[in-house]
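J.: There are structures below to look over.
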Structure I
Amino acid sequence: MRHPQAAADLEGIARWRLLDERVHRKVEETCLALHWLVTHGFLIKTACPGDRPIFSLNPEHIPDAESFLTDTGASGSWPKKQ
């Protein structure tokens with residue numbers, strides 16, 4: 001839908017279009033994750049004039065972040081389901 005004029009054979013779809021869709025979804029997921037991490041104080045969002053914001057670890061919440069990672073596991077989902 002983002003490229004209505006595009007056409008490709010099976011291999012082209014597998015290599016380009018599906019990869020493009022996967023990247024698009026991962027960017028959306030990452031955006032949601034960053035918002036959640038900022039909201040919960042794990043990350044600091046710094047606005048840059050005329051540029052995209054920068055995200056960094058909030059040093060005041062490192063113990064909380066370590067505890068969160070321990071509670072969810074390194075490959076666990078966020079936020080932790082109740």
Structure II
Amino acid sequence: MMQYLVNVTKDDDGSLLVTCPAFPEVTTFAEDEAHVVLRATAAIEEAIAARIHDGGDLPHACTDEELRRVKGQYWVKLQL
């Protein structure tokens with residue numbers, strides 16, 4: 001299992017900009033907070049697939065302990 005933190009910022013048009021510090025190439029939008037994890041998961045899975053295809057390294061995933069220390073931030077769990 002791989003877990004990654006994501007950042008969520010309200011955009012000018014009311015949508016939510018979703019990025020992932022571990023994957024700088026990940027940028028997606030969510031219509032509302034209910035869709036953040038869904039959109040983030042899809043974007044991170046695509047980034048992982050691209051890195052594997054290109055022979056690139058995958059960034060370090062967050063541990064459960066690291067996630068416990070972070071309050072009020074979104075994160076995604078991937079079953080790979």
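J.: Please state which of the structures I, II yields 1.8 when distance in nm of label points 7 Å out along Cα→Cβ at positions 15 and 47 is computed from it.
T.: The read-out was computed on structure II.
J.: Ranked on relative contact order in percent (Cα under 8 Å, 6 or more apart), which label among I, II comes first with the largest value?
T.: Answer by largest value of relative contact order in percent (Cα under 8 Å, 6 or more apart): II.
J.: Starting from the value -13500: which structure in I, II was helix-only ellipticity at 222 nm (-39500 (n - 2.57) for each DSSP H run of 4 or more, over all residues; to 500) calculated from?
T.: Among I, II, the structure yielding -13500 for helix-only ellipticity at 222 nm (-39500 (n - 2.57) for each DSSP H run of 4 or more, over all residues; to 500) is I.
J.: Which structure, out of I, II, was mean count of other Cβ atoms within 10 Å over residues 39-46 calculated from, if the result is 14.5?
T.: Of the structures listed, the value fits I.
J.: Further question on the same structure: Of the structures I, II, report the one carrying the highest value of Kirkwood radius over Cα pairs in Å.
T.: I
Coordinate-derived values only; no laboratory data. Just so we're clear, the structure is a prediction, and the values are computed from it rather than from any experiment. Cβ atoms are built from the backbone, for glycine too; each structure is taken alone.
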